[in-house]
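Colleague: Below are structures written as structure tokens.
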Structure P
Amino acid sequence: MEGKWLSIAEYSQYRNISVSTIRRYIKADRVKYKLEGGKYLIYVSDENYTIRVNQKEREELSLKMTIVELKDRIKVLEEENNDLKMLVDLYEGNKIDQSQSLPDLPRR
């Protein structure tokens, strides 16, 4: 079975767990590891690595799409807020920059 040897830091990021937890896993023999050049390396099978990496990529893409949707929503809300501010100024009799076009008044 093919796989990868990850440093403690890489494994921590890969599994989203703390370095101290990984060190406890090593002490308890809960992970397959080796000591190379004074550094611990943890084994991860290619299959598990690919599955988890693909899952993280999907989650990342989903989060990026959510960010884009939220940015679009913010733009719409900012425009609505600006329109409402202008209407308040108009109703309160404050001077309005004549270069701005007035929005349509809501109908009842």
Structure Q
Amino acid sequence: MCMHYETFFGNRLGELRTQKGISAREMSLAIGQSVSYISGIENHKNFPSMTGFFYICEYLKIHPKDFFNDAIQNPKRYYEVEEKLQKLTSKQMEYIIPLLDDIIKGNRTYQ
């Protein structure tokens, strides 16, 4: 299996940054880098150091492991939901599970 780490990393960074609603320039400056730092990574021309990666995750407010888990489309929202689910009783969970099944199957749409 051939992995293109730079491509995955750049694409994932662009996806997460866009969700946050900020420009590459703004993010670059916010983490103390040159104005083209983030766009260079997103365009697969550069790759951050480990320290740079941690600054990126800190800025995006995500755990480093979630950066690589692209099954979680929006880590921030995912953890908001998870945090609320942890507060439910077993009885309350019985109501939530069928609702989630309906949403996933497309029987209900929410905006």
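Here, each number is a calculation from the coordinates, and none is a lab measurement. No experiment lies behind these values; they were computed from the predicted model shown. Cβ atoms are built from the backbone, for glycine too; each structure is taken alone.
Colleague: Taking distance in nm of label points 7 Å out along Cα→Cβ at positions 34 and 66 from the coordinates of each of P, Q, which one would give 3.2?
Modeller: Computing distance in nm of label points 7 Å out along Cα→Cβ at positions 34 and 66 on every structure in P, Q gives 3.2 only for Q.
Colleague: A follow-up question, please. If you rank structures P, Q by mean projected area of the Cα convex hull in nm², which sits at the top with the largest value?
Modeller: Of structures P, Q, the maximum of mean projected area of the Cα convex hull in nm² occurs in P.
Colleague: Tell me which structure, out of P, Q, gives 5.8 once distance in nm of label points 7 Å out along Cα→Cβ at positions 18 and 90 is calculated. Before the final figure, lay out each step's value.
Modeller: Numbers: P: 5.8; Q: 4.4.
The value was obtained from structure P.
Colleague: One of P, Q was used to calculate mean count of other Cβ atoms within 10 Å over residues 58-65, giving 14.0; which?
Modeller: Numbers: P: 10.0; Q: 14.0.
Label of the originating structure: Q.
Colleague: Here distance in nm of label points 7 Å out along Cα→Cβ at positions 50 and 82 was calculated and came to 2.3; which of the structures P, Q was it taken from? The partial results should precede the final answer.
Modeller: Working: P: 5.0; Q: 2.3.
Attributed to the structure labelled Q.
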